[in-house]
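Visitor: Take a look at these structures.
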Structure P
Amino acid sequence: MPEVKSVVVTYRPKLVYLSVFAICALVLLALFVGKLWGGHVFGLEMREKERLQILADDLGDKLAEQQEELSRIRLSLKVDEAALENSRQEMIVLQRSIYQRDEELKLYRELLRDKKQPDGLSVADVRLTALDDGRVDYRWVARQKTVKMKTLQVLAELWLLGTVNGEPKEISFQQLDADIAELPLKLEFKYFSINHGVLRIPDDFEPQQIRIVLRYPWMEKAQFDSKFDWKLED
């Protein structure tokens, strides 16, 4: 059996201290390097955060500017729409005025050509038109012919004649036309007066005629009292 020889290692305390010191130095170095790396990374993240904050502020300012611009555009659009609507309403009023002037001019020409028009007050051009909602649009013209043509006030009363369940009945236009507050109507004209309205006929009423009475305020007796057949135009 071979002989086992013992190895004797000399104990050196300085070597142990040196090893411990080296290990501590490595630990400290690792900590220092880690701190430096952490500081570097933190600095990069802070700079990135500042960049993103500046970018966010710029985007916020641009968004605020765009929202303000959008508000101005919306306001301008509303103003333009209001102006367009006003122009449209003015156009409608102008068209109605032109139509009324044309109508008046036509009636005035007819008045000059009508050699059969009676003296005093009379009624002409009675028109009845059925509306889609069941109501009836009516139109009539009051005329006057005097020696000295001048603007005078004329009182007008209108009735609708017909039957209810076969029984004759007379209804004032005040009950049928919501725009007539009271009768007689007070008209003021020199040659003629064009009058319009809308009637709502009761369901059980069968209209047959329209009665129109005209007189001057200073006269008790009617100057015109006549009936017109109920004929609806298409």
Structure Q
Amino acid sequence: MTALRTSAPQRHGPPARCLVCPLGKAAGVAQHRACPFAPRERTAGARLYFEGEPGTKIYYLWRGQVALTRAGGDARGAGVTWAVRRGGDLLGAEILVHEQYLDTAVTLGSSTVCAASRESIDAWIGPPESPARTLLQLSLRTRCSEVPRRSGADGKATRRLARWLLDEAADGAPPKLPKQVIAALLGMLPETLSRALARLASAGAIAVDRRTIRVIDVEALRRVEGDGDA
């Protein structure tokens, strides 16, 4: 009679990304300790939280892009997209010192987002009045008191766009954002952005197609950015 072989149960370690993630390292996942942040895949257009709703979770953006929109951002009181967060950014941390979310957070594309409850993070960051917690809370209170400023909200449209591209496209390729998001970040209408893109393309500074913008002449961008009449 042939003896049946039974395989030993396999142990699955933490995902590779958790071993290099700063939060995973802080949690000690390499030592088989649990991280309070749980990952989840999100599709484009997923709302992580709404401005003004009670804060229940804090998010860590492992991969992707998230737009932050806040009401009352312009003279008409309409909501504006004032920032885009990228992989490695923390979202919603203001709820550690504020009862509600200050912005609405929406994914701009397929993203990997890790979430942790407010209670678990509150316990994780240490006892009240510890140096680390005190510094964190002071920093968050300062951030909550500031009014978001949209990128390049001064100067004429082409100059603002040139300045943004110089800041965001160090490798020649700016972030792949919908053009309406770029327009909102720069405080201009989409049609104004289209005209500014056309001017920079005519100047030989960039190449544009329906989905991408590529910087081809940094010096040309700098000339436009420094031109007071642009």
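Visitor: Given a computed value of -17000 for helix-only ellipticity at 222 nm (-39500 (n - 2.57) for each DSSP H run of 4 or more, over all residues; to 500), which structure among P, Q does it belong to?
Guide: Answer for the origin of the read-out: P.
Visitor: For distance in nm of label points 7 Å out along Cα→Cβ at positions 147 and 179, which of the structures P, Q scores highest?
Guide: Top value of distance in nm of label points 7 Å out along Cα→Cβ at positions 147 and 179, among P, Q, belongs to structure P.
Visitor: Ok, one more. Of the structures labelled P, Q, one was used to calculate mean count of other Cβ atoms within 10 Å over residues 35-42, giving 17.1. Name it.
Guide: Corresponding structure: Q.
Visitor: Quick check: 1.16 is what I get for Cα Rg over 2.2 N^0.38 Å, for residues 91-218 alone, calculated from one of P, Q. Which structure matches?
Guide: P
Visitor: If Cα extents along the principal axes in Å comes out at 165, 47, 32 when worked out from the coordinates, which of P, Q was used?
Guide: P
All of the numbers you see were taken from the coordinates with simple rules; none came from a lab. It should be emphasised that the depicted structure is a prediction, and the values quoted were computed from it without experimental measurement. Cβ atoms are built from the backbone, for glycine too; each structure is taken alone.
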